[in-house]
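Once you scroll down, you'll see the structures, which are given as structure tokens.
Rule-based calculations on the coordinates, nothing more; no lab input. Please read these numbers as outputs of a predicted model, since none were measured by experiment.
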Structure 1
């Protein structure tokens, strides 16, 4: 039986959570919002998704440790877990191009988003 190491398990869980359009859009909205995060109401309006559906998707993202949630008064604030996101990207690109310079096109900076 093949064993999966914990890092691979985390990567699979994160990628599985992102492999759905509404969750991917919600995660990207939180990335764009930055450390301030968003309330579910603001996110639902921005993404034009029913709050009950968004709640389900946010729960899946939180289960994958891609987002955190913090109560603030009567509101919940969701934030992207940037360290986890960067860790996933680092895992996916580790040993990229067999140690040779990559020909990949640089990603636009956040200023260009």
Structure 2
């Protein structure tokens, strides 16, 4: 049997931009993507700590070292610049692999940079 487990989490990232007139997705600084083992176009779940909104979208790489966290398209209506969000990626694996799996957990600073 295959199960879905948390692969990685970027905990308490700060939204730096919200671009309503965009096709959709979330733009994430590539430094954060690499550290969280998230790749371009990967599906992620976004949880907004400020208003409780939850959504799923896909990732677009943002410029390295900028701390960019930008919700694009319709998702931009669910955040405000400055909101604190959690970004979670998942992976499907068998139970034995899942029991041994250690997710990547990131806790960026107030400027979305790794400590």
Structure 3
């Protein structure tokens, strides 16, 4: 078993914290850009997570990625509801959108408090 040299890990800067806040803001405001901001943010999440050594930051990147993919999955699975009538599809997508917004805001608050997302 190899030992980890913790002295080689980079310390977090205020810029790293700012990037996380910008990513959470992009996910939270994604509805205003027809979710283009969310796609850009999740790509940055994947890039930043691969080089992340801080457990808190890695957990929040993973949280945003999981939230994005679960929302996409539920949105796609609810598409057949539009075949019944328009209203069930609209309601289903509104629920998915509200859930996505809730997860983004909840994660952002927990990150701001220095806590892990749950």
Given that helix-only ellipticity at 222 nm (-39500 (n - 2.57) for each DSSP H run of 4 or more, over all residues; to 500), derived from a single structure, equals -24000, which label among 1, 2, 3 identifies that structure? 3
Test item: semi-axes √(5λ) of the Cα gyration tensor in Å calculated as 28, 18, 12, pick one of 1, 2, 3: 1
